[in-house]
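*Asks:* In what follows, structures are represented as structure tokens.
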Structure P
Amino acid sequence: MDTVKFDEKSLSRYPVAFYFSAVEAFGKRIGAVECGLERFRRMRDEYDVLFKAFDEAYKRTQKSELTEKIAALDKERDGYAYVMQKVAELWEKKLEDESLAVHGRRVSQVFRDYSFRTSEALVAENAKIHNMEQKLADRELTADLQMMGLTELNRRLLSRTEQIEQLMGKRNEEKSDVVVGELKAAREKLDGHYRAFITYLNAVQELQPEESLSKAAQYYNADLAKIELQYQQSRKKGGKDEEPEEVAEQPEA
């Protein structure tokens, strides 16, 4: 096969979850390479050690039962918000009687005013809901909610938001400066070695191309392209603190 070099794109701009996916994919691809060069084996062994240290530090920052509780509450909250918005829109658009449609129009307008989406990041969604609740507390809008049978859903929407904020605060307290500092240090060490390793591998491909390295580079470059796409998509839609999907294995050529 034609000589393929490794993408030298810097990973430093990636949030930690996307960074983890990239360096994990690189380790898997390099781990499958059969290369007799002594320096290659030494650099791969060192990469494995540094990745394990990074992996352990990363997992320590993620281990929190609160994360699962927050996700469950957020799912509930999204359901309440979705039903409220859709019911209001149906009253607004489907009822011919203007004396009824107006109730839906006023409530729908609150959702439109804040461009509300359940796919928002947690902090952004929390803020929007509090701002919306200030509007919905207006006497006229309170009556609108009651007319459409949405009062209870609105109460639960605010209640779940307050619970989420409390748990997020506790979770932040759990992630001590020591743990976060360990993760930063482990990432910096791994990233320095990763960049040096990529430079070395591409030099090998320039001077004495290895088919196994070309195959690994081809697969890793495809991995990285997928991760980059996921990263760009998460930025466009404001991401909801989601982890990137696991990179699918490429079939052997």
Structure Q
Amino acid sequence: MFKWSNSDKIVIPVTILIICVIAVGLHFLLRNKSNMLKKVPLQIISVFLVGLEIAKQIYYYGNPDFTYYVLPLHFCSLILLLMPLSQLFGEKVGMIFRPMAFLYSMLMSVLVLINPHALIGTSTSDIFGNFHNIHTFFFHFSVIAYLIFSIALYDYVPKYKHCINVSCGIALYTVYAVPCAYALNTNYVNILYSYFEPLEKFRLWAGQIWYNVVLFSVAVLCACALCVITCLIYKLITHVSAKKEESI
């Protein structure tokens, strides 16, 4: 954790800074525009990510480097479903999936900062060196861009009841990812075993079923905690803003 390579120390902050500068520009450019126009940057990211994943599957199809790990069955890959549902299928559908897309993007962004190697590997050292690095880098930083743009464009308003949404999203992932992990014998999101020693010891002691129950229960708790923290921060910011307007 927090072990950044020399290239991570340069590329990650610079990339996030560029994203933030673009987000600020979009904020001022679109602040008086319709909600439809404000969604365009987020729609572009959603389509780009799906296109990037399709390109990945085409690239690895028949490639000697293909393994089942390439398939979009990771938790991060759930974003490929959630972002288009949030931005491209109308407001009623968007209201259901937008909390998941936003909060899972936040979770992924936090994990990139905590442990870059686990999510983006060594891609920052040679971004354009091969397709794997290109996909890894642009996928994860597009997700970070989605999060930052969502904040800048006021696309998502946090609510405590969205704990239900994010819990249902994890349940949705569990329904298809767990059977696939066992059927393909591929350790998506540590479903088969854990790289985190305490959890792996628990798996060996309690057995596979209870390990998976605890694994996804922890995931639900983390997602709900993130939702609550986001709501509290949002309330604090809106309260401070209201106080400033009253004082003017």
Structure R
Amino acid sequence: MLHNRIFQFLLIYTLGLLLLLAVKYIFGLSDYVIPGFWLLWRTAGDVSVRYAVDGVNTLSVAIIGQMASILLAFFIGIVGRQATWLGTIVKVAAYNVQAYPIVAIAPIIFILLGDGFLSRLFIAAMICYFPLLLSVVGIMSEPVTDIEHFYQQTGRMRWQLEVKIRAFENLSKLTTVIAGSSTLALAGTIVAEFIAANAGIGYNIRIALYQSDLAKILVALFMIGITLSIYQGLLEILGHSVRKAWTS
């Protein structure tokens, strides 16, 4: 799983880079517009260590934000799984959080929380929260009739058991959604760093953009892709281990 993720990213990145270089040499563009191979190689040697550290910094914020959004989504999904007045109010309130694009309210977040860790964490959690919420609410609201009927008839059904049954029956969906949300969490963190932050790989991309340095941006994109591939691969391995342990 992990090596497949890394191989797929390296293949896509290499093809994209080759296409960019082909455009450069076909149209005779200067290194200022599209950097040549050797300029890109030298730039990678100069900034790769610093960008790797910043990439890990960004990923750590994204992971914490993703964990926060997972906990919140499961809380809303469990509370709102039944069609009661409380469940309806909770779901409506949770959905309305996404009424405005997070990028539109990001300046307010930075004004209130500053340009440090909390702002990046909050935006990362908000961006990956909504897709998680839709999946979790859908799973928790859908009865597993064949199994739940037995416990209801025997009077042994409790909300904890109901949640466990629905989570177990949809474990593959849940692990897939959680692994997929890592991309949104990382994207949210990078967006926060790009808009107004003082650290992280998105902050470096913003500086490179102001400098019109495409070589640095390409190196930063490589660091983003490789760290995300490793993280997603590890999540898939963890999800596979959880499913295996739960079904054994």
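*Asks:* Can you say which of P, Q, R returns -0.54, -1.21, -1.51, -1.64 when log10 I(q)/I(0) by the Debye sum over Cα atoms at q = 0.10, 0.15, 0.17, 0.18 Å⁻¹ is computed?
*Replies:* Of the structures listed, the value fits Q.
*Asks:* Another question about this same structure. P, Q, R: which one has relative contact order in percent (Cα under 8 Å, 6 or more apart), as calculated, at 40?
*Replies:* On the way: P: 40; Q: 24; R: 33.
The read-out was computed on structure P.
No lab work stands behind these numbers, since they all come straight from the coordinates. Values in this document were obtained by computation on a predicted structure and should not be read as measured data.
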